[in-house]
Structure 1
Amino acid sequence: MCLGSLALRVPILSRIVATAEIARFSQMLSGLLAGRIDIVKALSLAAESASTSTIRIELLNARDEVSEGKSLAKAFARVPYMPGVVLGALSVGEQSHSLPKTLLLVSQEMYQQLDRAFRILVAVLTPALIIVAGIIVAWIVAAVILPVTAQAVQ
């Protein structure tokens, strides 16, 4: 099991990993479709950009459903990590024949969500790391001073 698949099992990390994967996939698919690549081939190539095998398999399964004639939005509705907003955007993009532009907008929004999530994570973890560092320094200081004071008492 790779680290990415393991991260999908941790509640906070799963959201971050899935958002990153979907953002990368959307950006890649947008570029491929803008370059006039066939949808099934573009889905295959974009799915390979996923670094998490679990998500890659789900995306390839959706590709198979598209190749059988399902719409992109319906095929991706079965992907458990796909947010509802993305599904709605895919549906609108398909109906308006502006899928590459819609996918690019989706990827930009997902990257903004990632940026916000990382800022929040750093803001939460910074005080905790300072406390842990303080405890470690106090332990080292105690480890140095206690033997010296024990020598002075004798």
Structure 2
Amino acid sequence: MDWPVVLMEFPDRRMSDTDLHAGLSYVEQLWRECQRMGLKSYQVVDLTYIREIAPASQRRYAAEWIKSTEALMRLVSLGGACVTPSSILRGIVTAIMWIYKPPNPTEFFATRPQAYLHAIDQLDRARVPLPPRVVELRARLLAQSAPERRSSPRV
């Protein structure tokens, strides 16, 4: 784990109800720990491998979970980054966000490294202490993305 970055990666197959409930319960447990200790976190949700939309029962459960944890999320989360390499999926998720406004800012990225760099930047700007491994992760990600940035046209 790259605490205080919390990663939720969705698999390429349909997730069981049990796995979904366990994953969301774990995130809620982390947030309650944050609240108890006065800490902040930043979520990265990676939808890279998703191949099918979750069934209605899981979407309903997730919506209810979001409503039930909204106040807690506002307290302990600085925001979220959603990894959606597919522009079609990004459009679907963006449309959902128009209907349901998340309690904290949510940004979209094509790759996980971009999302992680954004998350770490937001934590740093909020003066959240970053563990050495997260500082090292940022340095590695920046070094890996440096050739991309140099080859990008300047505006």
Structure 3
Amino acid sequence: MDEARIEFEVALLLCDWAEAINGKLYVMGGGWSHIQMGGPVTLALAVNIAVPWHATNQKHQIRATLLTEDGQVVSAGGPPIQMDGEVEVGRPAGARVGVPQNMPMALRVQNLPLQPGGYSWRFEIDGEEYARVVFQAIAAPGYSPPEAPPQA
């Protein structure tokens, strides 16, 4: 028998820099959908997961994967650009029963040699897709990106 899908609410925000400290997201240069490249890019994905009350105090597998506009996993000549982890959100003392618990996180990628084109970050929890955010990488005037490496 299949278990019912847990309805996590996931918000994704593309930004230049993000940190998650003490249950809060700190974002710089957030909310863009186009990035102009003059070389390898540095970017961050700010994530907030609203964990339903009944899914707290349990381990969950998360994965963020960078995809090309045709759905291929980006490898940039190396391993696939994806981040995996295991998270568990507790219930703080005094929390009202039934209230979802937020879990902010920041995922950062540095010196990523993207080719001009469309991309998306796909965010999964326990193997199910919950959110996706798309963006375009645009070459700066005069910039010629290196030859695209083969995708994994």
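A short reminder: the numbers here are calculations on the coordinates, not readings from a lab. Remember, predicted model here, so these are calculated numbers, not experimental data. Cβ atoms are built from the backbone, for glycine too; each structure is taken alone.
Using helix-only ellipticity at 222 nm (-39500 (n - 2.57) for each DSSP H run of 4 or more, over all residues; to 500) as the calculated read-out, with 0 as its value, let me know the right label among 1, 2, 3.
Working: 1: -27500; 2: -19500; 3: 0.
Computing helix-only ellipticity at 222 nm (-39500 (n - 2.57) for each DSSP H run of 4 or more, over all residues; to 500) on every structure in 1, 2, 3 gives 0 only for 3.
If semi-axes √(5λ) of the Cα gyration tensor in Å, for residues 12-59 alone comes out at 21, 11, 6 when worked out from the coordinates, which of 1, 2, 3 was used? All intermediate terms of the calculation are to be shown ahead of the outcome.
Details: 1: 21, 11, 6; 2: 26, 13, 7; 3: 28, 11, 9.
The read-out was computed on structure 1.
Which structure, out of 1, 2, 3, was FRET efficiency 1/(1 + (r/R0)^6) of positions 20 and 132 (r between Cβ atoms, R0 = 25 Å, to 0.05) calculated from, if the result is 0.80?
Values: 1: 0.40; 2: 0.15; 3: 0.80.
Only structure 3 yields this read-out.
For Cα extents along the principal axes in Å, for residues 36-107 alone, the calculated result is 50, 22, 19, so let me know which of 1, 2, 3 that is. Mind dumping the intermediate values first?
Values: 1: 31, 24, 21; 2: 38, 25, 21; 3: 50, 22, 19.
Label of the originating structure: 3.
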